[in-house]
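Structures are listed in the sections that come next.
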Structure 1
Amino acid sequence: MENRGLLLRSAMFHGLFLGVFWVVKYLFFVWGVTNPSVNIVYWALTPLTIVFAYVFTNVYRLMAGKRISFFQAWQYGVLLYFFAALIVSLLHYVFYAYLAPAGYLDNVADMAMSIVRELTPQAEDAMLKMPYLTPIRMAIQGIFTNVFYGILFSLPVAALLCGKKL
């Protein structure tokens, strides 16, 4: 029987560390807006997220004191990404609201629209009906995106760690 309290506490605790890592990583993205060569560091740090997720899930498995099921490891990973996403979403909001160059969100929307125009007229119509980009929407979208990545990237981590003997 799994300990839900331990699962939640561990995911929150380790999610804080992963979120701080994402904040540091995102600072390179912010700096990369004015200095594009810095984006290399941002992208180079990105694969470390999966490494941290593996390490934190393994620590949780050891704290649980037994083998964990695939679902339990996957659930932990999704919660880990969720709590980290909450931490970094604060920086996302600050960036889009206060630090991004004037017209940054408009330029992002224009680039997206130019890509969508190449698809189909229905896709362009759908995009025109979407709400306008705002800093809070971008921050919330970042949370959903990171949780989606957590759902996907926690699958291989859970597969590697479930059923491992201590």
Structure 2
Amino acid sequence: MKEILFVCTGNTCRSPMAEYIMNDLLAERGLDGEYFASSAGVSTMDGLMASSGSLHACSLRGLDISSHRSRQLSEEMLKNSHLILTMGNSHKRIIEMYFPEVVNGKVFTLGEFAGKCDEGVMVKDISDPYMMDDIVYEKVCEEISAYLEIIINYLKGNKQ
């Protein structure tokens, strides 16, 4: 099975939302036998819970992410991933700088990869909602979901 790894800073806000939404979409579209999503952070401690804002935003989509625990990004995770999608250019640059031999053409920002899947997509970083109110988390969750819908449609059509 091919792993799609989502990466942000602390692995408590954006990347867990992306992981759980993507796994839900994969199951919904019948691709969960081919792909699965996971997440990690470039600057975190292992074992932190998802932020309350992320819990709230995902619950509005019927997703319970309360079992999520943060993971520090490792070389092994990168090696085992088929595709690495970061929430921003800064995360992508960190990965490319510290692990150039491992990522070799498989790391993109989430927006950048969605733009490769559909040329009409406006490519932008996913803003960090950390310590913001629930409305900001809901907006970020919507942005992530929109990109993931494009990507899942691409995967479904291309079976790459």
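Laboratory data are not the source of any read-out in this text; all were calculated from the coordinates shown. As the structure is a prediction and not an experimental result, all values here were calculated from the model. Cβ atoms are built from the backbone, for glycine too; each structure is taken alone.
Quick look at the values:
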| item | result |
| --- | --- |
| Structure with the greatest value (metric volume of the Cα convex hull per residue in Å³, for residues 25-64 alone, set 1, 2) | 2 |
| With Cα Rg over 2.2 N^0.38 Å derived as 1.21, matching label from 1, 2 | 1 |
| For 1.00 (FRET efficiency 1/(1 + (r/R0)^6) of positions 57 and 129 (r between Cβ atoms, R0 = 30 Å, to 0.05), calculated) the corresponding structure among 1, 2 | 2 |
| Ranking 1, 2 by distance in nm of label points 7 Å out along Cα→Cβ at positions 73 and 113, the structure that comes out highest | 1 |
| Per mean projected area of the Cα convex hull in nm², for residues 89-136 alone, the highest-valued of structures 1, 2 | 2 |
| Entry that produces 2.3 once distance in nm of label points 7 Å out along Cα→Cβ at positions 49 and 145 is calculated, selected from 1, 2 | 2 |
| Structure responsible for 36, with relative contact order in percent (Cα under 8 Å, 6 or more apart) calculated and labels 1, 2 on offer | 1 |
| With semi-axes √(5λ) of the Cα gyration tensor in Å, for residues 9-104 alone derived as 31, 14, 9, matching label from 1, 2 | 1 |
| helix-only ellipticity at 222 nm (-39500 (n - 2.57) for each DSSP H run of 4 or more, over all residues; to 500) derived as -14500 - corresponding label from 1, 2 | 2 |
